[in-house]
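What follows is a group of structures, each given as structure tokens.
Only the coordinates and a few stated rules stand behind these numbers; no lab work does. Remember, it's a predicted structure, so these values are computed and weren't measured experimentally. Cβ atoms are built from the backbone, for glycine too; each structure is taken alone.
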Structure 1
Amino acid sequence: MSRASLCRQDLRAIAAIGAPLILTNLCSIGVAVADTLMAATLGATQLAAVAIGSGVWIALYLLGLGTIMALGPTVAQHYGAGRHDEIGRDTVQGIWLALLVAAPIVIAMRCVSPVLERIGVDAVVIVLAQGYLDALSFGVVGAYCYHALKQMSEGVGRTVPMMVIMAVILPVNVALNYIFMFGHFGAAPLGAVGCGLGNGIAFWIMFALLALYTRGSRHYRSFRLGEAPAAPDWPTLARLLVLGVPIGISLFLQSGLFTTVALLMGAIGTVAVAAHQVVLNYSGLVFMVPLGLGMALTVCVGQAAGRGDWVAARRIGYTGVALCGLLALGFGSVTWLWAGEIARVYADDAAVALLATTLFRIAAFLQVGDGVQVAVAFALRGLKDTRMPLLINALNYWCIGFGLAWLLGMVGGLGAHGIWLGLTTALCTAGVFLLARFRWLTRRLAAAESEPA
């Protein structure tokens, strides 16, 4: 088969696995958008509580989720090698890993008030934000157990079930939040706290739906999930932790950078904060496409690695990175050309729209760098390479990204523009460094494969 035919085959596989993941990610964003809109109708205090509470939750959630994401490439390599029994055993251990990770996350969520007091957040907002997190903590175990099963299903290339579940849960989640926030059908109006409670219940429903499907579907029978040892296996858990903790820390560092940048914007002024939120919201929306395809890359590269076909793993990785890069370039071009029109859709205030327009033109380059870096990062996870990417991300996000954002925006006087220049530079250099890592690693693995036994 020619190289062009192989690349077309790779593109079809990436698209088949990635398209449902894109829609799944968009449904997740839909819940967050609905939460913001409903909280806004309750007033600035409730909206601030949801914003602060959800910001804390996302940072902690990603820290735990990244650790559980070790299961995805592990299952993908088992599946590629035909080790189906190992998939069942590791999935059961993934559930134990979810429980292990959930415990410190729940404790941290319930102890946020002193930190918010130290920062100087309004006392009423602190009470509501802590109530939001307390209510949401009820669903943390359900969320992480769902993601353990999700990682298993993604690892074998079955992503449609999660898309269907998220399409079902989106209206259910919004309805629950509406009931508890505004007090309908006999429920007390809880405001921001009700938002956390609705989300927590939705996490358990998601887990129940995926668990029922996994148990009943013929596609998972060969994994013998019900026959796998139910007790925790500490060597397996240690192996998953070694692989997953660097992913979790990487995600935490990235989310922490964006949280810190939002605080810097707050020091500049309300117009800067509003414009920053507009540009960040739109950039996050278009990011769902390369993110979904990048998640598919972990599966495709991991399965090729499991077969021991390092040449194919390298080719699939490059094909996926090129696809994500081209799509991100297209999104960036649209952002650059129609920056003003996009800004006016989001913002009625003339000052906010004007600043957002100029920030969108910087964000156009960020979108390209972000699309490339996320694709390479997920391709490296398919090869179970997580520790070196962690070091690269730490350098990019906090030395280059935060350093430039502070120097250009706060010291150099460029304000919001300087901060976004720092963010954009960090994500572009992340793409370059991670791609260099992927090139070096896959060349070494492919060379080892070609050597005579």
Structure 2
Amino acid sequence: MRSNQPVSIVLCSLLSTLCTCQSLVQAQPQKSLTDSVYKKSILQKVDSLIENKYVIADRAKEFADEFRKNCAAGVYDSLVDAGTFAERVTADLQTITHDKHNAFRMIVSSDVGEKAESNLHHPVRYYRMRMKEHTGFTKLEWIDGRIGYLELRRFNLFSEAKEMLGVAMKFLAGANAIIVDLRENEGGSGDYLSSYFLPHPTQLTGCYYREGKDLQESWTSRIIEGERMLDVPLFVLTSKKTFSAAESFAYDMKVRKRATLVGDTTKGGAHDVGYFKIDDQYEMYLSIGRSVNPVTHTNWEGIGVIPDVYVPASAALDTAIVLARKYAGQFVRTKDAQLSQGVERMEIHLAQAEQLYRENNAVPAKASLDSVFHIAGKLGLITEFFIDVLAYNYYSEKSGNILFAVLKKNVEFFPESSTAFETLASTYYDFGKEDLALEYYRKVLELDPDNKNAQKRLKTLSRKN
């Protein structure tokens, strides 16, 4: 699934993730498969969906006809157990279409026992599955200090995963190499990782839909939680189980030459599915869209994504760690050299700014200080703490002009931070600039109405003024 797809398609693909939820309770059949008329009606609905909805329109009738031959030959006549019947129909559908996304299933309730035929069924199952799987984020840790490791076992809908994703990617910030483990990931509702490793805007694999005959494009997001990691060495682990949305991420990373894929060839599912309710007992998941990559103009359907470094899936992590250590060392040396050169340039501009502020030459002084922070921003140095420590040097020297200029940078970079405004307000107060202190303490209380220190200081200043 792509985040910019129509709501109906998003929901269909989202529901397709429900099929692997564990601890399921089988619903009681309302109609028996011993009723040949009932069974025939179910099979007719299946072949009609294949012919009218399957994504490859010029093959859909051929597939439907082949399925009808099975029905006419009595392949399903002796099957009276609902589970066995669903499994056999699914197996035949996948054999006929060579498409692992197609599936005919019983509707089963989750472990909380909601009615399978209820409209609450899928929302409840999806919620239970997400809670049990920690939104797909299975493991997050550091290997060898600065090699980050993320195991992701499902791509949940971005609206559900974005908070967890933001935390995970902030955790990995500063990594010298990153390993993303998709060996147990069988897909889900969309790829949201690419935006962290590719610039914006970069076109990703999109999806062409039979209905509407339209290509839904997919692009990296303009706004993400945290920082992009565009040059950090990236390794993606794959296996024969890696499927669907997980394959989409791996494929985009490979064709854009952004990551090294390590492991086994993936399962080979490049289609997007729609959900169709047959009746209160059965449902069908059918491919209604096919992936189209803007670089290759094709996809990995039936082929799988082929890794750059082929090893058995069981050996993929150990292999990737060896590679990550090597490339992390190269990355660190390059990054440290860039940092050293950047700090040297910052020192030159800062010395100029200090001299110009001492001379009360405000305009060129500000330009020099802006250059310092411009370079610091490119180097990723800017934090409130970084600015506070720089400002402290001037506080101890009572160098008022540059001190206030530096602290104003803090509120410029972090306009929603009450602590940045409080530091500036208290510094104005210490230097006897009470009108300015009053102004900034008021801003502190706008951002943090419960700040007791700001309340007391504001009361003191208000009495004086």
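For the read-out helix-only ellipticity at 222 nm (-39500 (n - 2.57) for each DSSP H run of 4 or more, over all residues; to 500), a value of -29000 was computed from one structure; give its label from 1, 2.
Only structure 1 yields this read-out.
Which structure, out of 1, 2, was FRET efficiency 1/(1 + (r/R0)^6) of positions 202 and 242 (r between Cβ atoms, R0 = 25 Å, to 0.05) calculated from, if the result is 0.70?
Label of the originating structure: 2.
Among 1, 2, considering only relative contact order in percent (Cα under 8 Å, 6 or more apart), which has the greatest calculated value?
Going through 1, 2 one by one, relative contact order in percent (Cα under 8 Å, 6 or more apart) is largest in 1.
Comparing percent of Cα pairs over 29 Å apart across 1, 2, which is largest?
Looking at the calculated values, the largest one is 2.
For FRET efficiency 1/(1 + (r/R0)^6) of positions 42 and 290 (r between Cβ atoms, R0 = 30 Å, to 0.05), which of the structures 1, 2 scores highest?
Sorting by FRET efficiency 1/(1 + (r/R0)^6) of positions 42 and 290 (r between Cβ atoms, R0 = 30 Å, to 0.05) in descending order puts 2 first.
Consider the structures 1, 2: one of them gives 78, 46, 29 for Cα extents along the principal axes in Å, for residues 258-425 alone as calculated from the coordinates. Say which.
Going through each structure in turn, the value belongs to 2.
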